[in-house]
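FYI, it's all coordinate maths here, none of it is from the lab. No experiment lies behind these values; they were computed from the predicted model shown. Cβ atoms are built from the backbone, for glycine too; each structure is taken alone.
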Structure P
Amino acid sequence: MGHRVADFDSIGSAIGIYRIAKDLGKNCYIVIDEVSKGIKMIYNMMKQSDEYKDMFIGGQEAMDMMSEKTLLIVVDTYIPHLVENQAVLEKAKKVVVFDHHRKSASFIEEAVLTYHEPYASSTSELVTEVIRHIGDKVNLKAAEADALLAGITVDTKGFGIKAGAITFEAAAFLRRNGADGTRVKQWFKNDFDEFKIKAITVGNAEIYRDGVIISVCPWDEEGASIICAQAADELLNIVGVKAAIVICKIGDDVHVSGRSFGEINVQVLMEKVGGGGHQTMAGARLENISTDDAVIKLKNIVDEYLEEDK
């Protein structure tokens, strides 16, 4: 099980764990209650395959299947309230955590094993390393290698950030096991309307202070949070910008995407409003708030962070 509003790293690492478990002779399922637009293509591709049609189950189905012998493996988050289904976590007697985010005050305390490496590019990288070390007992399929490569690609912004030697070794291993970068890239495409909304969001941006740029996405449809993340990545290409924060209103809540090159730690910023992530890529959801009030709140936490950093 990954985190709510699953992204490519969350689903990619979960699929990698699925292959490990299956090849070691264990029944395995991935718990997902809500399929975000960002991962819908890979989710549907897996569901349409006879080999993977039973891979995904909902939280309630998982609860019905669980026993005292069930092992729950949580990937790409260590924060209890951010997991896909908190009731599943609370019911599990044995929990293992794979994550690469910097640990904060709130974390899954009852884990029997935690593989936590904040210097890794992604959880998909960590899972790929485990597969490499297990060796011939795990036979990674091309679709699964694609999913892991997608997770690494997104979290490194195309191997531009936090991509160390081990990251490239993991990518090379996935390539040898059938991963195709061209195939993976198809999953990241926007349709024309989404592309225009992203362009408007970039155009709405204002540089607030000390290299922090803030923008509001005018869209409130499904997928707006994905556009926010992509727009934040685009804004980092502006000279002098150290961090980008982009928000959108979905229902009563405001979704926030934070991106940086590391000089400003966006994970710390997002943790101040109940979110999380890692140093260069983080997010949060602010409940029952207007976009105007959200912008004011975010500017306040930027001020607080910059003052603390002096």
Structure Q
Amino acid sequence: MSGFGLAGPPPAAKIPGWTHVRTGKVRDLYSNDKSEILLVASDRVSAFDWVMPTVIPNKGAVLTQLSLFWFELLEDIIPNHIISVDVPAVVEDRAVIVQPLQMFDIECVARGYLTGSGWSEYQSNSAVCGNSLPSGLLDGSKLPTTIFTPATKAAVGDHDINIDFETTVQSIGADDAIALKDLTTRLYNTAADFAQERGIILADTKFEFGRNAKGEIILGDEALTPDSSRFWELSTWSPGGAQASFDKQFLRDYLVSSGWDRNSPPPEIPEEIVEKTSLRYEEAFYRLTGSKF
């Protein structure tokens, strides 16, 4: 089963001076003769490990510009992979030039609230990825402290699998596991405090790290976007069910209600859902950065 459906991944655009390397769920990667990477965020959107056949207008630009905002805000905690934003005109605003990294083979997830797969696991064993939690929590409850809940990186079309810290140690070694846990928690806590001042709850988020040519740990991929995070409306937050959100949960909810079985290629997304999803991404950008997209 391919996450791109029966048609396979979309053809990558040809960009003078750059050679196409790989197409992921959302991003296209190119390289040049200086071993730099051109990271292009498309308007594709994924849900339930599938790439939807319908794009979300301006999504790629929102992801890129919001990531740049966070990278700058958080650079005192960890350097990031950005080399330049001077990109070819055909991908202006939606691409960055970055340094190549040897990526760690785990996704680093921080949770400050209980929801999603964490809520599902908690209901069965009162823990999430080996982190024991108090009884009586609800879907949407604030956790007593931020928890680190890493996951394996799945190929396109496969499912990421949540793992505990001991499995992370076995995968990447104790020193790196400890370092990534610390970085993930610090980044999340800093960003969550910042977002809360702007009326947004950062419920959880995913970071990806790698080593550069000097062996330093670097923050890569994207940071704190509606694709990699759950953003909730602070003023209406009420544990016990779904929260008003500024991320693709709105799209997930539509897909659940549509009757799609998740085992066959996903349906086209209605125009109304596309528009409302796009507006949520742009509202997140505005609320967090203070700038209209």
Check: Out of P, Q, which one gives 0.95 for FRET efficiency 1/(1 + (r/R0)^6) of positions 28 and 132 (r between Cβ atoms, R0 = 35 Å, to 0.05) as computed from the coordinates?
Finding: P
Note to self: When helix-only ellipticity at 222 nm (-39500 (n - 2.57) for each DSSP H run of 4 or more, over all residues; to 500) is computed for each of P, Q, which one produces -9500?
What the structure shows: Q
Check: Comparing relative contact order in percent (Cα under 8 Å, 6 or more apart) across structures P, Q, which is largest?
Finding: Q
Checklist line | Structures P, Q, by distance in nm of label points 7 Å out along Cα→Cβ at positions 100 and 276: label with the highest value | finding: Q
